[in-house]
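In the part that follows, the structures are each spelled out as C-alpha cells.
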Structure P
Amino acid sequence: MINEALFLDLLKETLWMIMIISAPLLITGLVVGTLVSLVQTVTQLQESTLTFVPKLLVSGIVLIFMAPWMLQQMLQHTQKMFALMLELAQNTGNG
C-alpha cells in the first residue's frame, strides 16, 4: 500500500517534471510576445496576426529542437514510475 508521504512526493516530482518540460515553450512565448508587443507599441501597429504568427513560428522551432530532450525527460520519469509501481506491487504481494 502506498503511504501518504510517498504519494505526495510522487505528486510533487510529477508536477515539477511538467513545469520543467513546459518551461522552454512558455518562456519562448513570453519573450516573443513581449518583443512583438513592444514593436507594436513603438510603431503603433495593432494587427492581431502580428502577435500570433511570430509566437507560433518560434514555438515550433523551439519544439523541434527541444523535443528530444523533452521526450527523454518524460521517458525517464515514466520508467521511474513503472519501476516504483512494480516495487510496490511486489511488496504488497509479499506482505
Structure Q
Amino acid sequence: MSPLAVLTGIIMGSAVTITIGLAMVLVVFLSLAGEYSGFAREYGPMITSFGLFLGLSFVSSYAFIATLWERPWLWWAQGGTWLAMLLIGVHYWPTPGH
C-alpha cells in the first residue's frame, strides 16, 4: 500500500467516524427536542457540520478506492478530498471578533 493510500485511508476513516458521531448526536437532539428547547438553535450548525463531513466521507472514500485500484480518476478524487478538507477548515477557522 502506498503512502498516499495510507494517508487517504486515515482521512477517510476519520471523516466517516466524525460523520457517524454527528449522526448519533442529531438522533439524540431529535429525540430530546420536546424536553429541551435549547437544542433547536443547535440544529443548523449540527446539520451543516454533518453535511460537510458526509461530503468529505464520500469524496475521500472514492479517493481511497481510486488509490488502491489505481484508477485514472485518482487525482480528481484526491483533489476533491483536499478541497473538501479546505472547505471544512475555512468553515471552522475562527474569525476576528468571534
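Here are the numbers:
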| quantity | calculated |
| --- | --- |
| At a computed 10.2 (mean count of other Cβ atoms within 10 Å over residues 4-11), which of P, Q | P |
| Structure with the greatest value (metric FRET efficiency 1/(1 + (r/R0)^6) of positions 12 and 60 (r between Cβ atoms, R0 = 35 Å, to 0.05), set P, Q) | Q |
| Relative contact order in percent (Cα under 8 Å, 6 or more apart) from the coordinates reads 32; which among P, Q | Q |
| For -27500 (helix-only ellipticity at 222 nm (-39500 (n - 2.57) for each DSSP H run of 4 or more, over all residues; to 500), calculated) the corresponding structure among P, Q | Q |
| Identity of the structure behind 46, 15, 12 (criterion: Cα extents along the principal axes in Å, for residues 28-75 alone, calculated), options P, Q | P |
| When mean projected area of the Cα convex hull in nm² is computed for each of P, Q, the largest belongs to | P |
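The numbers here are math on the coordinates, done by the rules we state, and not lab data. Computed from a predicted structure; not experimentally measured. Cβ atoms are built from the backbone, for glycine too; each structure is taken alone.
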